[in-house]
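Following are the structures in question.
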Structure I
Amino acid sequence: MSDPLTRIDQRFSQPDTTATPWSATRGALEAAELFWITTVRADGRPHVTPMVAVWLDNALYFSTGDTEQKAMNLRVNNHVVLTTGCNSWIEGLDVVVEGDAVPITDDVMLSRLAAAWTHKWDGRWQYQVRDGRFYDPDGGDPLVFVVSPSKVMAFGKGTFTHTTYRF
């Protein structure tokens, strides 16, 4: 994947600032330990919950139990927003990823993802792969989804910037 089309929105940025480089935003996505996912319930109400995700191959991957609210929502509407960042006002970078959540069932890809989860969280997640799903020996067979971004926004703080990336 080549770098996305990058644009700073001067309406929401301090004067004379430049766009946040895609490499910095991608680095924030790779390093983030916690994301917030927004899905839409069947009746149109939003549902927001924290979760972990892995940035791999220019996309975000997450897992969820098939009876969790977000999984039920995704069966009806696969549009999602994932956000990450920090709660500081004067420093840091907040990132918003928009896209569609698509199930991953390929055992080869799931094995790569299981290894990525294990590496990112120092072995705290030890997923195995079985029948097109993660298998958690501690309980559960979570579904895995990929979100290939259609749009990403980065909000720089301290020196305030609003950068949009289109794919």
Structure II
Amino acid sequence: MSEPKLIISPKTKVGELLDTFPQLEDVLLELSPSFAKLKNPILRKTVARVASLQQAAIIGGLKVDELVNRLRKEVGQDIFSGDTENTQYLAVTPPDWFNETQVVQNFDASPIINSGGSPMAEILTLAKELQADKILEIKTPFVPAPIIDMLKDKGFKSFSMQQGEDVVSYFAK
């Protein structure tokens, strides 16, 4: 019996997972309606390439270990027992660095996402143009975990809060 091509873990990219195990798309869709956007070819080529299962679990409102183990079970892999600590993305109160008067750019990514597009390029451009001590506000229909992690890797501070049906995320250099 041959070894699986990919061992599923929280760090596995969604795109890589679906390239290797296309049958898991139905499992993802069953687990959370948030994953329906994976059917969109643009999001499949962009967000799915950078989003890890850990980030997808947050977007889908799932526990990372439950998501990973359900996917592993479907392809006959052993139960995952590594570190599945959920990174906390949603804040209850703003951090000390946040000052609403410093918000200089507001970007509502929801229409782009809801129409099947990816706002990633626009958000990265806005973030790159952001001046020191200024804040960028992004509105999305779910926690934009891949974008948050990308910008944190580039040295940005961020926090997100639930506002009704939307998630509003703030970024500063």
Structure III
Amino acid sequence: MNIKCLTLGPLKTNCYIIEVDQGTIIIDPAYNADLIQKEIGNNKILTILITHYHFDHIGALKELETYYHVKAQDFKKIKNMIVIPTKGHSLDSLTFYFPQEKIMFCGDFLFKNTFGRTDLPGGNNKQMLDSLEKISKYPLDTVLYPGHGEKTTLSLELSNFPEYKDYLLK
């Protein structure tokens, strides 16, 4: 698996271009469809994955769906991927887990040393707690690629979970 990260738009959203054996996957096409297309070149697009539908993660979605003639969230086109609902930041938050590589694309669910905001429409502290509990069952050496900022590991984030839980239970 080859992972490219483009940081796009005014909120510096991470758009990931992932090359797998079957083709290329776009995750969270934030903005600038032309730049995303340039990075992809002539590679075959399998699908576009969206971690959640906040504006800063889907700015180029419609243009890319039209250009590549693909539909977002076509999970069956991707082998060896687990889709994990991780509500809390939004009602539609998903994490995409590639178990062979021990890699998760978690959108705005988790960031390095913090978790996603729960005070936006659709956010919910209890759901965030449930999602944190769910994600804690995965291998500690899993690498997390967030929607903003630098990557982290599940091990590092688990060490912060007691602090996260205290905050969310207030």
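No lab work stands behind these numbers, since they all come straight from the coordinates. Just so it is clear, the structure is predicted and the values come from calculations on it, not from any experiment.
Points worth noting:
- For 29 (relative contact order in percent (Cα under 8 Å, 6 or more apart), calculated) the corresponding structure among I, II, III: I
- Test item: P(r) over Cα pairs in 5 Å bins from 0, in percent, for residues 17-104 alone calculated as 3, 12, 21, 21, 15, 10, 8, 5, 4, 1, 0, pick one of I, II, III: II
- Answer label among I, II, III for the case where Rg and Dmax of the Cα atoms in Å, calculated from the coordinates, equals 15.4, 50: III
- Parent structure of the calculated result -5500, given that helix-only ellipticity at 222 nm (-39500 (n - 2.57) for each DSSP H run of 4 or more, over all residues; to 500) is the read-out and I, II, III the choices: I
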